[in-house]
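Each in structure tokens, the structures are laid out below.
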Structure 1
Amino acid sequence: MSTVTLRPLRDDDREAMFRLESDEVGANMIAFLPRVPGDREAFDKHWERLHSTPENLVFTIEVDGDYGGYALSFVVNGEREVGYWVDRPLWGRGIATAALSALLAELDERPLFAHAAADNEASRRVLEKCGFVVVAETESFAPGRESVIPEIVFRLDG
């Protein structure tokens with residue numbers, strides 16, 4: 001079993017995060033990445049927003065001491081949301097569930113919300129294992145797929 005920990009995002013995580021977000025398979029699964037994978041200029045602008053918005057909480061996921069992705073929390077329309085992105089070679093090993101559980105332990109605020117493409121069964125399983133429940137199904141524009149797709153909204157109380 002791997003050791004999964006969170007630590008605050010550091011400037012030296014920038015290249016690993018860019019590489020992660022440049023993975024087209026992962027970006028397609030997430031679907032709502034608001035930029036083209038591999039677009040360095042757009043990524044750098046995003047990186048600056050992450051660091052300049054005080055309510056954003058961004059953590060690096062470490063797996064056995066190595067970079068494994070990130071977990072974050074941010075506010076949209078007054079609601080605190082959570083998300084995560086795990087490096088593809090680590091998929092299917094419980095890393096996302098462990099990372100999201102660690103992130104939830106860092107957050108006192110409830111309720112929390114999360115969104116996932118309806119066809120992203122892996123994210124749905126992770127969110128449900130961590131106590132989230134489906135509260136809505138909607139359709140949203142997914143920049144990564146350049147189309148409107150079904151989306152599931154999750155909520156965690158208590």
Structure 2
Amino acid sequence: MRRPVIVFFLLLAIVNSALAQNNREADEAAIREHVKQMESGWNTKSGALFAKPFAEDADYVVINGSHIRGRKVIESAHQGIFDTIYKDTTITLTVKQVRFLRPDVAVVHVNGHRDGPTKELTQDAMLSMVMVKEKGGWSITSFQNTAVAPRP
């Protein structure tokens with residue numbers, strides 16, 4: 001009698017572990033898709049597409065240290081730079097790390113590179129994001145954009 005109970009719980013643990021791994025892989029894929037969406041938004045010059053992965057009340061620290069808050073502000077601020085100073089730029093975003101703090105909270109680090117027609121508009125950056133999974137899926141709740149100084 002004891003052996004079948006132990007086998008049952010062992011099998012249950014294996015199944016739960018496999019399901020958790022499948023969920024983690026799906027969650028990481030969804031997070032990576034949000035990063036691709038931001039890249040696409042920048043490269044098509046759409047503030048709305050760029051801002052879509054952000055939570056309604058997201059905090060965003062701009063590369064110059066300014067702090068803005070809220071998806072609508074992120075959208076309009078980016079549309080403003082897409083229509084002016086960064087209209088001839090593109091970005092490449094590469095996920096460096098997704099670290100799950102809990103099943104519904106992840107810290108994401110992304111290498112960013114902006115190409116532009118001049119040296120001043122070409123820049124490398126490290127993006128740090130806190131993403132949260134709620135009913136509607138994953139969203140960026142906090143975003144820090146840090147310029148990477150060129151190496152001598």
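So helix-only ellipticity at 222 nm (-39500 (n - 2.57) for each DSSP H run of 4 or more, over all residues; to 500), computed for just one structure, reads -13500; which one of 1, 2 is that? Source structure: 2. Suppose you compute P(r) over Cα pairs in 10 Å bins from 0, in percent, for residues 88-135 alone for every structure in 1, 2: which one lands on 24, 57, 19, 0? Structure 1 accounts for this read-out. Ranked by mean count of other Cβ atoms within 10 Å over residues 24-31, structures 1, 2 are topped by 1, which has the highest value. Have a look at 1, 2 and say which one yields 12.2 for mean count of other Cβ atoms within 10 Å over residues 64-71, as calculated. The read-out was computed on structure 2. Highest-scoring entry among 1, 2, by mean projected area of the Cα convex hull in nm², is 2. Looking at relative contact order in percent (Cα under 8 Å, 6 or more apart) over structures 1, 2, structure 1 comes out largest. State the single structure among 1, 2 that was used to calculate distance in nm of label points 7 Å out along Cα→Cβ at positions 56 and 80, giving 1.8. For distance in nm of label points 7 Å out along Cα→Cβ at positions 56 and 80, the value 1.8 is produced by structure 1.
Bear in mind these aren't lab numbers, they're just calculated from the coordinates by the rules spelled out. The structure presented is a predicted model; accordingly, all values stated were derived computationally and were not measured. Cβ atoms are built from the backbone, for glycine too; each structure is taken alone.
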